[in-house]
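Several structures are given next for inspection.
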Structure P
Amino acid sequence: MKYFTDELWTQMNYGSTVDQEQAHHQWTENNKAYAALYPSLQDRLSRKVYDHFKTKGFHDYRLKNVEVKHSDYGVLNPVKVALTVTDYSEEWTITFKKIKKLELKFECGESDFEKRRGFDDWGYNEILIVDDDTLSFEVLFASGAAILVHFKNNYIFLSKYE
């Protein structure tokens, strides 16, 4: 994450009063910078995806499923990833195709609380430009877990389950 880092989020919630104020100020500046960058993604995302992440997103949703599919060997771009999220009133799947990179960071601590919370709530996500053909999608969860996907332009899809 470039703008909405785990360190900054932690500092806003658990730092001293001075640290929290500084972190809130930095978060506000980062939010403005990300909002200024976001319109540059308009031609690289479908209208549905662009509008959803611009106006709503998935903050406070829960990760229900991560699915990595590998098609037949010998085909181009054989890996796709689907993230299913819910807020208990609605459920969505975010699918990435033509994957160039996938990273999943998750550590379960030793306390009972850490063992029970898993990924925890969907915190913040960023969609950034990697190069002319590639975008990066990263989500940071309340637990500090993160999922990073690099994919070709226009190969992120949203499906809502009714």
Structure Q
Amino acid sequence: MAVTHTENLDGSGLSIAIAVARFNTLVTERLLAGALEGLKDLGVADESVTVAWVPGSFELPFAARRLAETGAYQAVICLGCVIRGETAHNEYINHAVAVGLQEVGASTGVPAIFGLLTVDTLEQALARAEDGSTNKGYEAAQAAVVMANLRRKLT
């Protein structure tokens, strides 16, 4: 019979870091609120959460790596918002952040959760940052708890 590791959404005893981009603060503050609500709902103690603000989404992998390297956190949630606009800058930033966060997780063994909104308009971003469990920050918190618990099982 196959060994199955089911999702564990019990956040008690976990320490989670959150890196948040200040660019597009109207959206990222709402994502942060959603992530904090999600962590609380899953049993992560307020004093076990650290929030680090960075200038923009491009800086998220750097912050995630530094937070992961401390050894103090079982997962790092990265929150940002890149809106398409008139140039292709969004493609470069989104790709760099995705590759950077993947590398952080692979090299440190600490899950780096991709909570970056990649949208065409501000309206789309705000719709993904509404209150409640459909907030993408809330969903990132769920992913962080699941991955932190899986990491513990597989260590």
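Values in this text are rule-based calculations from the coordinates and carry no lab data. As the structure is a computational prediction, the values presented were derived from the model and not from experiment. Cβ atoms are built from the backbone, for glycine too; each structure is taken alone.
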Structure from which 23.2 was derived, mean count of other Cβ atoms within 10 Å over residues 13-20, options P, Q: Q
Give the label, chosen from P, Q, of the structure having the highest value of mean count of other Cβ atoms within 10 Å over residues 37-44. Q
The highest value of relative contact order in percent (Cα under 8 Å, 6 or more apart) among the shown structures P, Q is in Q
Structure from which 19.4 was derived, mean count of other Cβ atoms within 10 Å over residues 69-76, options P, Q: Q
Parent structure of the calculated result -8500, given that helix-only ellipticity at 222 nm (-39500 (n - 2.57) for each DSSP H run of 4 or more, over all residues; to 500) is the read-out and P, Q the choices: P
Here mean projected area of the Cα convex hull in nm² has been calculated and equals 9.4, so which of P, Q was it run on? Q
Given 23, 16, 4 for semi-axes √(5λ) of the Cα gyration tensor in Å, for residues 77-132 alone, calculated: source structure among P, Q: Q
For which of the structures P, Q does the calculation of mean count of other Cβ atoms within 10 Å over residues 5-12 return 16.4? P
Given 3.1 as the derived value for distance in nm of label points 7 Å out along Cα→Cβ at positions 29 and 141, which of the supplied structures P, Q does it correspond to? P
